[in-house]
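S.K.: The next part holds the structures, each set out as structure tokens.
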Structure 1
């Protein structure tokens, strides 16, 4: 059953993503009150004034005041912020990756189950309209007897003038690791990483139990931007450009553009998260999905010498 009342949402952490979450909440028809918090009081005050939201000075006992929380603090604080909220039965949407450690992940999932809350993870690429179009067409291919023969993801970004709290695997590659799992391409049997990787530049090959190899390349210091996904099946080849949100399907040498709706992924994710709070099915990543993506990422980080 969907929520009938309007919801009070709190956004905790007002960095780059947190600010986007605040606006998504303000734009949501399901939310009528938005509270904001950052450990930097001046940032909290500024964002509250700019957006007309309520400034929270202290998050102790916050769970008694809200219906849902969106957590966009640095990864190392995900568990400490969300556990008290989840333990009070309040659902949380936590930015990816789910947590800093797999032990923290288990604690968060356990708190969710024990207190009948919902834990969503911000793997927002699931709601990229280009992925939505690809997912539908790929499912049709597979239903007609095709099988996936190749998966290649790349996220090569220019150097940005901002600090990172995680390496490029947890920052960038984890998006595509989640998509590999969510699209049902296959379980990972072994992992190989290219030599010479750094925390800003990593290449990995994942050997799947289906017999194919999935390749992943990420960089935060690339000379030019290139963010895309190529999936080949026995019947089609899909080329997706994450920047332009264009998807090309090629069959027998004939290329066609898939129809991609113009929707905002973050706002679609929020609506899906709210639906999941009331037990509706959706493609929003849950705690177990976040755990699976983090586990894969950590296997890669271990092979790359980042752990």
Structure 2
């Protein structure tokens, strides 16, 4: 039986990943911020949970509880462009300092472990490209993007210098059940009141590569097989761009509503116009077929959202 750890296992993607790994027969240990009562932790796929920073002491405590991990999935870190603009130092601590501490602990304690790091398309910024390859260019728009890129470079350094086996997956716009923030969550909350008029920020033409959370988990699990020195890196997206205006319309169709939709034309700081993955390397490496179209994924999200509000 394989032992794996998930940092940030209490977060949106982390919970889905921990459950998938536990269902696959792994013993899953988790570490991150927030109380996690044992019964709830077990329901979330975790055999052990450490509430605290990603630091040597807490990692050593988890090691005592689970034994050496075969794979560590590093999902802890900053999770919001907006918050990084408000509190950039905190975002730096969460994304860069935590990654540095994890890499150094791995180097000294479990140098043979495979490390899979969740990064973000925010490292690219607004490139002007239809689909962005892993080679960049890199023009981050926010502290969040700069910090994710800094964490990637640290991983590259430890893989090259110390031979750590690392894979980085740059996730694009991940959504799905359990996501209680951002555009789709906000839209569902507003549309449940059946407004006659819907006012939105931006132009509506902003384009994103929408990746359903279970497909994101599939990519992260697959990435453990390519963790290597030097570092392996792959985009985590669908290669398909959909504008915000179309996402709004699909949600309205699913919820059988037809409000008048207006966009303010004002863009938010830190938001590039277009982020769509070039998935050439992804397909060459894994040959995976992602299971959720955008409409199917949004339908499953709406079904969860309705159940969430009933409960």
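S.K.: To which of 1, 2 does the computed value 2.1 (distance in nm of label points 7 Å out along Cα→Cβ at positions 244 and 292) belong?
M.R.: Values: 1: 3.2; 2: 2.1.
Label of the source structure: 2.
S.K.: Please state which of the structures 1, 2 yields 19.5 when mean count of other Cβ atoms within 10 Å over residues 12-19 is computed from it.
M.R.: Values: 1: 19.5; 2: 23.8.
Going through each structure in turn, the value belongs to 1.
S.K.: In terms of mean projected area of the Cα convex hull in nm², for residues 36-195 alone, which of structures 1, 2 is highest? Don't skip to the end; give the middle numbers.
M.R.: Values: 1: 13.0; 2: 12.1.
Biggest value here belongs to 1.
S.K.: Starting from the value -10000: which structure in 1, 2 was helix-only ellipticity at 222 nm (-39500 (n - 2.57) for each DSSP H run of 4 or more, over all residues; to 500) calculated from?
M.R.: On the way: 1: -10000; 2: -12000.
Here the read-out was taken from 1.
Rule-based calculations on the coordinates, nothing more; no lab input. Just so we're clear, the structure is a prediction, and the values are computed from it rather than from any experiment. Cβ atoms are built from the backbone, for glycine too; each structure is taken alone.
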